[in-house]
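The next part holds the structures, each set out as structure tokens.
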Structure 1
Amino acid sequence: MTITHEDELDALKEIGRIVANTMHAMARAMEPGMTTGELDEIGRALLQREGAVSAPQSTYDFPGATCISINEEIAHGIPGNRIIRAGDLVNIDVSASKNGYFADNGATFRVGPVKPSLDRLCRDGKRAMQIGVNQVASNKPIAGIGKAIGKFASDRGYTLIQNLCSHGVGRTIHEYPEEIATWPTRGDKRRINKGLVLTVEPFLSKGGLWATDGDDGWTLYSAPAAPVVQYEHTVVATDRGPIIVTVPS
């Protein structure tokens with residue numbers, strides 16, 4: 001969507017705060033021995049308490065309130081009986097709506113100490129997202145997001161998953177512009193209009209290039225197999241730069 005009134009921004013900030021609070025509360029509650037289904041129930045209860053509706057459930061009939069992906073699972077993991085263990089990388093993706101406005105955020109969390117290379121991957125994944133966010137402003141090129149992230153990734157020897165895109169958001173969970181590359185592309189002449197609401201969500205990897213479907217019809221895996229992290233904010237483009245709405249209170 002494109003924001004034209006202050007009350008629209010206020011509504012986006014409200015749902016942005018709710019999904020951010022939910023994601024971070026889930027991360028704080030996460031501990032070895034619990035299942036992803038138990039973690040999802042925490043997220044479900046928090047969204048319901050705030051009067052928010054899970055976007056993957058309401059839009060796609062996803063079998064969970066949130067997406068929880070562990071290690072080799074890089075996105076859209078179904079909450080269930082899988083046990084979270086020390087040393088895991090757990091991606092929590094929370095998207096929801098309230099009063100007709102949608103926001104989307106995600107992050108990869110470490111469960112206790114992890115290998116130094118994975119710890120560095122997490123820190124750099126978050127940096128890659130922020131570099132992309134910094135490219136969001138009125139009349140800047142959409143392709144500038146992927147160009148900046150791609151330079152950061154290649155300079156540090158990483159790859160980017162090249163078939164999972166950022167996207168427009170606001171009135172639905174996925175809307176125009178539906179495919180925003182977070183890797184370098186050619187031929188995309190689109191520009192960011194003032195007030196545009198979009199996600200920035202690079203998938204940074206140590207060798208992965210593509211997301212492939214798993215047997216359950218939802219969970220995505222890296223090809224070639226490699227560690228992958230994802231960090232995501234919902235942002236609004238202004239003349240002065242980005243406004244991040246997925247900020248916890």
Structure 2
Amino acid sequence: METTQTRTLVAEFLGTLLLVFFGVGSAVLAGEYIGTFGIALAFGFVMLALAYGLGPISGCHINPAVTLGMLVARRIGVRTAVEYWISQVLGAIVGSALLFLVAKQVPGLRTHDAFGTNGWGDRSAVHLNLGGAFVIEIVMTFLFVFTVLSVTHRVAVLGFGGLAIGLALGTVHLIGVPLDGTSVNPARSIGPALFAGGGAITQLWLFILAPLIGGALAAVVHQITHPPHEPRQIADEAATDESSPGERV
């Protein structure tokens with residue numbers, strides 16, 4: 001039991017580390033060359049790979065908002081959620097530290113108050129205000145977490161679930177990068193902000209609070225649109241139809 005729990009926490013730590021290193025790294029190290037579309041693809045592709053690689057181990061939450069959604073949906077317990085949150089934040093910090101080390105090897109690359117962090121006002125490419133950033137983060141996180149909840153069963157990613165999750169994350173980045181840098185993941189925001197300092201720290205609260213609200217709302221709405229026993233009922237009905245073709249209308 002302890003070995004299994006250790007594996008899941010290591011998976012969450014490693015997954016968040018890699019998501020931050022490659023996703024945020026695409027913005028920090030290559031954003032000038034690949035643009036918003038490239039950054040969105042980087043986040044989406046990394047999430048896609050991790051969903052299939054780590055999904056069978058921990059569910060590949062690698063995002064406190066997803067874990068909160070799972071908690072609200074009663075798919076995991078409070079203790080597991082807390083352990084996941086700790087692993088995710090630590091993974092994001094270590095991933096950011098590795099990225100910071102690489103960034104410092106690039107002459108003239110600015111990291112202070114930048115470093116792929118999220119922000120509004122002067123720290124937004126389109127000067128999105130605080131209210132706009134708060135709303136867009138809730139909506140984007142809602143879409144992402146709702147997708148995760150819809151294509152997963154308990155904590156395991158099955159079938160084409162990873163593809164949908166990767167596409168969802170890529171989509172929200174296409175929209176959100178020009179607006180506020182796209183968080184939808186408190187751990188992803190915390191890690192880089194600690195190394196960027198300045199406005200990245202003072203504005204960090206929004207990119208923790210708004211995604212958590214979006215994740216919780218997604219879980220509440222998902223329970224309405226996808227009742228807990230509905231998938232099983234549909235499967236049972238399909239099996240009945242296949243076994244009794246003569247009874248079809």
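A few remarks follow.
- Label whose coordinates, when mean count of other Cβ atoms within 10 Å over residues 24-31 is calculated, return 21.5 (choices 1, 2): 2
- Among 1, 2, structure where semi-axes √(5λ) of the Cα gyration tensor in Å as derived comes to 26, 23, 15: 1
- With FRET efficiency 1/(1 + (r/R0)^6) of positions 64 and 120 (r between Cβ atoms, R0 = 35 Å, to 0.05) computed over the structures 1, 2, the top value is the one for 2, the highest of the group.
- Source structure of the calculated read-out (helix-only ellipticity at 222 nm (-39500 (n - 2.57) for each DSSP H run of 4 or more, over all residues; to 500), -10000) within 1, 2: 1.
- Computed 0.94 for Rg/Rh (Cα atoms, Kirkwood Rh), for residues 176-215 alone - originating structure among 1, 2: 2
- If distance in nm of label points 7 Å out along Cα→Cβ at positions 8 and 184 is computed and equals 3.5, the structure in 1, 2: 1
- Read-out distance in nm of label points 7 Å out along Cα→Cβ at positions 56 and 192, computed value 3.2, structure in 1, 2: 2
- Winner on relative contact order in percent (Cα under 8 Å, 6 or more apart) once structures 1, 2 are ranked, highest first: 2
- Here distance in nm of label points 7 Å out along Cα→Cβ at positions 32 and 112 was derived from just one of the structures 1, 2, and that gives 1.9; the source is 2.
- For 4.6 (distance in nm of label points 7 Å out along Cα→Cβ at positions 48 and 224, calculated) the corresponding structure among 1, 2: 1
Rule-based calculations on the coordinates, nothing more; no lab input. Being a predicted model, the structure only gives us computed values, none of them experimental. Cβ atoms are built from the backbone, for glycine too; each structure is taken alone.
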